[in-house]
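The following blocks contain the structures, represented as C-alpha cells.
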Structure I
Amino acid sequence: MIHQIRSKHPLKWLFSIAEVSKAGYYKWILSRPARVRRQEGEALLKEHILAIHKEHPYFGYKRVTRVLRKEGLLVNHKRTRRLMRDLGIRSVIRKKRPFYGRRGSVLFKNVLNRNFYAEKMYQKLVTDITYIRINDRFVYLSAVLDLHNNEIVAWKLSERNDLDLVLNTLEYLESQPLYKGTLLHSDQGFQYTSNGYAKRLKKMRLNGSHSRRGNCHDNACIESFFSHLKTEKLYLEQPKTYEQAKQMITEYIHFYNTERLQEKHNGLSPIEYREKAAA
C-alpha cells in the first residue's frame, strides 16, 4: 500500500502510520523482480509527466525533464521523450509549418473568471479531463460539473485522450435542459481549443470560456471533484482493468451526486440541494 500511494504522501508519514521501517521498505523494493520494478518506475514517471503537462501544456520534453529532476526523479531527456510519446502528449506550441491554410487554435475569453456561483441549473458548467492509472497504463476521464449544485451531469471514460473523448462527453448534455448561452468553462487543453470543439459548442448554443494558460485554480471545482474521486475511491480500491475502473467511477459518481454531503450546501448532497432549490 505504501508503494502504491508514495507519490501522493510523504514516505516518512506513511512509514509512521504503517509502523514500517525505512530500511525494511527499501529491502522489500530491492527484492522485487527487476521487470516489475522497471514497470512501476515507468508508471510513476508517467504520472508525474501527465501532472506536469496538465499544469504546463506548453512544456516540451526538455523542460519536462528539468522539472522531473527538480522533483528528485533521475531521468534523461530521451526517456522523457519516449514516455511522452507513449502517453500521446506533446507541447501545445507547434513549430511553424512552411505551408498556407493552417488554422490556429480557438481561444475563448475567461468569462467565468472564478465566479463559481450559479443561480440555477445548467447556467454555468465546468469540464476537464483527468488521467486514471490502471497498473502500468492510463485511461482518461472527461467530466462536466454544474456549478449550481456541484453535480456531475455528464462523463465519459476512454483509453484515448483525444477530441472524440470530449465530444462524446458533450453528447450526454444534448438531452439536458440547456439554455441558449449556457456557459461551458474549461482549461486550454488541445481538445478544448480545437475547431471541432468550438463548432460543437456553437451547434449546442453554448458559450465557451477558457482558463488562463497553466492556471488550474481557474477551474478549481472540477479539479476538486477529481481529487475526491481518486482519494476516496480509486486510490483505495486500485482498479486493475478498464472495466473495474469504469464500474468504480460509476459507483462513486452516483454516491457523489446523491449521498456525499457538502459544506457549501449546508450538509446536502448535490441532488438534495437541487431538489430543495426547486421546491
Structure II
Amino acid sequence: MARNPYSEIERGEPGAIGWRIHYFEQVDSTQQVAAELAGQGAAQGTIVVAELQTAGRGRLGRTWHSPPGVNLYATTILRPRMPLSEVPRLTLVAGIAAAEALGTVAPGMVALKWPNDLWLKGRKAGGIIAEALTDKGQELSCVLVGIGLNLNLALHEIPADLRDKATSVRIVTGRRCDRIAVAQALFERLGARYAEVQRDGFAALSDEYARYFALAGKRVTIVDGTRHVSGVAIGIDRTGALLLETPTGNTRVIAGEVSVEGVYQ
C-alpha cells in the first residue's frame, strides 16, 4: 500500500473531522469508497483521499476531470442530526469551509457560485457534492460530502474545451501550493463549520456564506426539473435558499442547476 502523506494531519478521536484519513493512489471515486466504509460502520469524520479518480462524480452525475497528483479529492463521512430535507445545506457549509481553505493560498480570489461551485477569479476551481445515504427504514444514515479542489493543476493539463471555464490555485497565483496544508485547513474549517450548523442551524452561517457569494447582481436562470426561473440574484436567506428578483416579484429557490448570463456554463 502507498505511503499515506495525509496521516500526519490526522487529528482527534472518532467523530472529529479528519480523525482517520484513508489514502489511495487511484479509485473509481472517493464517494464510492466512502460509501463502502460508511456501510461497514466507519465513524463520522472518516475521510477518503485519492490522487486519481477514474470516475469522479460532480453534481447531477457529471464527471469531474481528475488528473493524478496535483489536486485534492476528498470525501468526508458525516452522521448529522438533521432531517433529510436539510442535507443540501451541508453543501453550503462545506462551501464555506472550502472557500476559507482556498483563501489561505489564494487570498481575496475565492467566491462561491450557489449551490456547489468554488470560483477563483470567476472560473471554476472546485466543486462539492453532499450525498445522503439512508437505512432500511429510509432514515438518514450518513452524508458523504465530496470536495474536489484544483490546486496545482497547470493550464495545459485542463482539457482544451474547459480552459475558458476552469482554473486552479497554481494558474491564478503562479505558484504551487502545499496540498497537505490546504487539506489540513479544509478539514479543520469543515469540522468547525459543521459543529456550528449542528449546534445553531444554517442561519448562524448565512452571513459567512454571503461574504463569498459570487452571484449578487447577476442575471441567472435556475432549472429544477421542468421548472425554469430567471431573474437577478439578490443573495441567500437564513435557510440557504437563493433569492431572485424576477418580473413577478422576489422568488425563493431551494434547489436547481444555475446558469449565469455572460459566464461559463
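Where a number appears in this text, it was derived from the coordinates with a stated rule and is not lab data. Bear in mind the structure is a predicted one, so any value in this text is a computation, not a measurement. Cβ atoms are built from the backbone, for glycine too; each structure is taken alone.
Quick check on the output: -7000 is helix-only ellipticity at 222 nm (-39500 (n - 2.57) for each DSSP H run of 4 or more, over all residues; to 500), derived from one of I, II. Which one produced it? This figure was derived from II. Here Cα extents along the principal axes in Å, for residues 124-203 alone has been calculated and equals 43, 30, 21, so which of I, II was it run on? Here the read-out was taken from I.
By the measure mean projected area of the Cα convex hull in nm², tell me the structure among I, II with the highest figure.
I
As an exercise: P(r) over Cα pairs in 10 Å bins from 0, in percent, for residues 172-243 alone, calculated from one structure in I, II, equals 16, 31, 30, 22, 1. Which structure is it?
Of the structures listed, the value fits II.
Could you tell me which structure in I, II was used to calculate Cα extents along the principal axes in Å, for residues 76-131 alone as 35, 18, 13? Matching structure: II.
State the single structure among I, II that was used to calculate FRET efficiency 1/(1 + (r/R0)^6) of positions 156 and 228 (r between Cβ atoms, R0 = 35 Å, to 0.05), giving 0.40. Attributed to the structure labelled II.
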